[in-house]
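Structures follow.
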Structure 1
Amino acid sequence: MSSYSVRHATPRDAKAIAEIHVATWHAAYKDLMPAEYLSKISVEKRLAYWREAIEFSEPQLLVATDGDEIVGFVGFDRSRDAGTKSTVGEIWAMYVAPAHWGKGAGLALWDGAREGLKEEGCTQVTLWVLLHNERALRFYEQAAGFKREMPSLKTVAFGTAKLEEIRLKRAVD
């Protein structure tokens, strides 16, 4: 049983969310993205983004806590992919502080997002993940029940690197 609690993000959570976002990118993507690109991702830039997201609920944000400490977050809403039905939701972002990887915070966040998507009337949920992000693929496919949607590969530029992302999908049930 996980010791993590999940709740809606509040404005005072924005800094912790930004710090987790940056730390997780640096840890998870250090072998996938150019160091020059990662070095430009700052807490200050992410802080502005997450403050606005919390203020306007776009995406909806939940945080996972361990006691009083925020250890992860998930942003979810309707799918941003062109041509999708209004019943398709999307996990826009989900990050857990590296010290809490593999301990249940991700599943707690996924459960919270799934409930939120159900409340919004979504019957399907998608997310995009870097094709070579094996840790994330393992979590989404093995722990959270997502399946790769073939052929959905797209190439995304991250600084000078062009990386492939794949869309994963599952029912919201």
Structure 2
Amino acid sequence: MSEIREIVTRAVVAKGKKLIRLKEKIKPENDAFSVLGCWVINHEFDATLDDKVVDVSGKFEIDVWYSYDDNTKTDVTRNLITYDQKIKVREVICDNIGERCDVVVRVQQPPTCTNACITEEGILVDVVFEMLSEVIGETKMMVTVFACNETYDTVEDFEDEINEDFIPQN
């Protein structure tokens, strides 16, 4: 015999994913002759829920290693970049019964430099990263409960069943 019960639990009620592409202009101290390397470090972000959109505000540092003075000297320029992005979420569970929702945002692909080229204004850097957002809220679910008809014998004096002479003495 089985019964159906209703359970209130916290679950993912909405999801969203976004591939973010940014172009940043970096002006080094010296006129760059060639770009020797570019990397993105120290990525930090915060996220808040606003109806069906997750607002993500973050920052990261772009470090560009470049040569100058006719390719005879090198230097590294560092720039702190801030961004604000919106990730649209779609409901995966339509009956969110709670008012309080939590937002979890994960970086699927960390920010990386995909291209860096020298222009008249400085160095133009392309950065790409991907973020996944999940909204966690309260919902109800129906579960089937099967009755367990098995009975178990209770052991009243378990200590009486222990054989202390199990291991022989030498």
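Values in this text are rule-based calculations from the coordinates and carry no lab data. Quick caveat: nothing in here was measured; it's all calculated off a predicted structure. Cβ atoms are built from the backbone, for glycine too; each structure is taken alone.
Here relative contact order in percent (Cα under 8 Å, 6 or more apart) has been calculated and equals 22, so which of 1, 2 was it run on? Write down the numbers at each step before the final one.
Details: 1: 22; 2: 34.
Answer for the origin of the read-out: 1.
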**Q.** Read-out helix-only ellipticity at 222 nm (-39500 (n - 2.57) for each DSSP H run of 4 or more, over all residues; to 500), computed value 0, structure in 1, 2
**A.** 2
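Please state which of the structures 1, 2 yields 5.2 when distance in nm of label points 7 Å out along Cα→Cβ at positions 79 and 95 is computed from it. Intermediate values should be presented prior to the final figure.
Working: 1: 2.5; 2: 5.2.
The value was obtained from structure 2.
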Q) Thinking only about mean count of other Cβ atoms within 10 Å over residues 23-30, which of 1, 2 has the largest value? A) 1
Q: Please state which of the structures 1, 2 yields 3.3 when distance in nm of label points 7 Å out along Cα→Cβ at positions 47 and 111 is computed from it.
A: 1
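Suppose you compute Rg and Dmax of the Cα atoms in Å for every structure in 1, 2: which one lands on 15.3, 43? Don't jump to the answer; show the numbers that get you there.
Values: 1: 15.3, 43; 2: 29.6, 92.
Only structure 1 yields this read-out.
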Q | Rg and Dmax of the Cα atoms in Å, for residues 87-142 alone from the coordinates reads 18.9, 64; which among 1, 2 | A | 2
Q) Which of 1, 2 yields 1.0 for distance in nm of label points 7 Å out along Cα→Cβ at positions 31 and 135, as computed? A) 1
